[in-house]
Structure P
Amino acid sequence: MIRYEGVTKRFGPLLAVDRLDLTIASGETLALIGPNGSGKTTTLKALVGLVRPTEGRVTIAGIDVATGGPEARRQLGYLPQHLSFPEGVTARAALQLYAGLRRAPAAEVEDLLTRVGLADAADRVVDGFSGGMRQRLGLAAALLGRPAALVLDEPTASLDPTGALWVRDLIHGIRRDGTTVLLSSHDLSEVANLADRIAVFANGRIRAVGTLAELEARAEGRGIEHVYRRLTGAAPLRRVA
């Protein structure tokens, strides 16, 4: 479904991603974990066309993202880490705007507002939404046009527990529908709960990729926190007297 083939990305002297080879199967949920600056967000942006690889290529359903134009973009829905909407618009108006841009059927707007639990807030101005409500609206926007794959960058970052649970439940529903999901998250419990496979990044490279059980075997210990520390080289916190 999604393939990274020898992808390298440099920003001037900075090597952000180094010779990345990765395949995500249709219907799979793959999570990227690693420290800040390890290449996760650059990897996601290369898939949605916001970053062009210095070397290599990214394809979705066999279409090169860098050259495939609208055909490639129709395959993808994207929820960025820092979400923004036009000022003064209602939730319904925002989705209608994005539906027009994505050439999605107008009927999807009402269906998605219901699906993400915002039908009763459809005519409220988005400026007054909580963080969780904005994330749910962002997911609705990403799902317009019924994309084959969904790309989520820190989908529950900065949300309170209620908002985070809402968003996680939505992602579970999206997975059950057979949508391919590629996500990045610093919430290790979220990753363990959502992902079929996990890719561990450090210094622009994948250190390991596999199921949690496979990574535990490689890291010689149990639990996602142990896997993270062992495979990224992150030291445990020291006890302060």
Structure Q
Amino acid sequence: MRLLGNDIVDLNEPGIAGKSGDARFLKRVFSDDEQSAILSSPNPDLTLWMSWAAKETAYKIISKMIGPPVFAHKKFKTIFLKSLPAATPQMDVAYRQWMFQIEINFTENYIHAVGTPAATGGRPGDFRSENVHRVTKSELKTWGNASKWAENFTKEERLSIHHAASALVRLHCKQSIAEKLKITPSRLQIIRPVKERKSQPPFLLVDNKPAEIDISLSHHGAWLGWCFCMKH
């Protein structure tokens, strides 16, 4: 099964604009080479958050491979292959002996990164399905109610749902997969177990059995992002 990760950044959230001018933050999160790539970019803030999203994406993948490590952003090294002004920037992220391939889609409102281990072969766009969704105030109000969760998710699923965004990203991901499989979403569950007090990566069940479909979920601000990969 191909492993995936994804991360989304809402570019309109407070604290996003102007972050490339925060020297202390840059030094804490990025290597000297990464800082140079960010600050020499035609859009330093956009490049910064692309690199951030790539690191987060790689972290989600390695968590599936070896279990969630202690996350220090600086240990994940981004290498730009196609940087701005490319329409779809691409980069590699190195962590220890592993390499991950990341592709970025972006608009003026969000950055969405999707990645896979380099050993998989092929770029992430060759085999993954991805989606983003802008959450409305109406959805947040409706899905902030735990009774709504009980109507749409199993008890096991609800253990990892803590707010409206985490409920909505699971709902939309299941709907996307169900449409692809031509089944009803009620046959799907997204479970995120806890092991040694650490949350593990989410995985998919179809008819209560583990599916050969890898998934990745993310949300930030007004945006949800998810991706999945069917067995090849």
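Which of P, Q yields 0.45 for FRET efficiency 1/(1 + (r/R0)^6) of positions 49 and 153 (r between Cβ atoms, R0 = 30 Å, to 0.05), as computed?
Values: P: 1.00; Q: 0.45.
Answer for the origin of the read-out: Q.
Rg/Rh (Cα atoms, Kirkwood Rh), for residues 97-160 alone computed as 0.95: which structure among P, Q?
P
Identify the structure, out of P, Q, from whose coordinates distance in nm of label points 7 Å out along Cα→Cβ at positions 105 and 217 was calculated to give 4.5.
Only one of P, Q returns 4.5 for distance in nm of label points 7 Å out along Cα→Cβ at positions 105 and 217, namely P.
Determine which structure produced the value 2.9 for distance in nm of label points 7 Å out along Cα→Cβ at positions 33 and 129, calculated from the coordinates; the candidates are P, Q.
Traced to structure P.
To test your reading of the models, identify which of P, Q gives 31 for percent of Cα pairs over 23 Å apart, for residues 57-192 alone when calculated.
Label of the originating structure: P.
Every read-out reported here was derived from the displayed coordinates using simple, explicitly stated rules and does not represent laboratory data. On a predicted model such as this, the values are computed, not experimentally measured, just so you know. Cβ atoms are built from the backbone, for glycine too; each structure is taken alone.
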